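J.: So, here's a batch of structures to check.
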Structure 1
Amino acid sequence: MAQPAFEDIAETFEFLDDWEERYRHVIELGKAMPPLDPALRVPATKVEGCASQVWLVPRIDGEGPEAVFHFAGESDAMIVNGLIAVLGALYDGLPVREVGAVDARAAFARLGLNDHLSAQRSNGLRAMVERVRALAARAAAG
């Protein structure tokens, strides 16, 4: 079962008839995110493997495998900001031990996004998912 915030996005996508409407919705999701503090846009938070500039910053509440995973992120590309928002809906609020079990590829396929992202965007999305998983795994290990 996906996070409620992701289920909300999936339900909205069911009502959007074409890819352009879905694309616009993803961009709107990105615009609705709070901006990342410029002080957090540093090499340590930058995601490598993305065509655009992407920063992901974890916030872990608690310790060990039961700690709760949160993250903030931002990109210089509007559509990528939207993808970050979708990732947030997918992962935010999960115990760190559960983050690695989330099938992000299947979730994005459910939204129909896999079929409409360029190869570069798909690679960038994969890099963001890998970063999220690594951050959560590090937190779970203590």
Structure 2
Amino acid sequence: MSYMLIHLHNGWQVDQAILSEEDHVVIMRFGHDWDPPCMKMDELLYSIAEKVKRCAVIYVVDITEVPDCNKMYLYDPCTIMFFYRRNKHIMIDLGTGNNNKINWALENKQQMIDIIEIIYRGVRKGRELVVSPKDYSTKYRY
């Protein structure tokens, strides 16, 4: 499903996507389009894109095509990161110890929608760290 989402093909496009959004959360999926966890996450993101379009914009970045992002953001094969207002990285406490990103494929649409809504509400109040509605530490064995 990654072909249905907006792809960014170079570092400049990634920067502009993050910098240009004023009132929406920018969701970036970094990874490989052929990687099974990324494919699963792309399908989930595509299925919720219409439901969250008022508060979020979703982009896909293939890290083979855009290696600039690897140095700044990535250590995992599939990563979801959130940004808001002029390149402000939003951290989310999921109970996993890593507050910078989601590095596994979620399988439940409603969980992802809840995470996006919590982030949107938090950043509208000026928070840079929001707490997830669910603790993921035991489910994914972190």
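J.: Using Rg/Rh (Cα atoms, Kirkwood Rh), single out the structure from 1, 2 with the greatest value.
T.: If we compare Rg/Rh (Cα atoms, Kirkwood Rh) over 1, 2, the biggest value is for 1.
J.: Another one. Of the structures labelled 1, 2, one was used to calculate distance in nm of label points 7 Å out along Cα→Cβ at positions 80 and 112, giving 0.6. Name it.
T.: Only one of 1, 2 returns 0.6 for distance in nm of label points 7 Å out along Cα→Cβ at positions 80 and 112, namely 2.
J.: To which of 1, 2 does the computed value -16500 (helix-only ellipticity at 222 nm (-39500 (n - 2.57) for each DSSP H run of 4 or more, over all residues; to 500)) belong?
T.: 1
J.: Compute mean count of other Cβ atoms within 10 Å over residues 40-47 for each of 1, 2 and report the one that scores greatest.
T.: Sorting by mean count of other Cβ atoms within 10 Å over residues 40-47 in descending order puts 2 first.
J.: For distance in nm of label points 7 Å out along Cα→Cβ at positions 56 and 120, find whichever of 1, 2 sits highest and give me its label.
T.: Between 1, 2, the highest calculated value is found for 1.
J.: Moving to a separate point now. To which of 1, 2 does the computed value -0.47, -0.53, -0.73, -1.20 (log10 I(q)/I(0) by the Debye sum over Cα atoms at q = 0.15, 0.16, 0.19, 0.27 Å⁻¹, for residues 32-95 alone) belong?
T.: Only structure 1 yields this read-out.
J.: Right, something else. Comparing distance in nm of label points 7 Å out along Cα→Cβ at positions 48 and 128 across 1, 2, which structure shows the greatest value?
T.: The structure with the largest value is 2.
Bear in mind that the values in this text are calculations on the coordinates, not laboratory data. Model, not experiment: these values are computed from the prediction. Cβ atoms are built from the backbone, for glycine too; each structure is taken alone.
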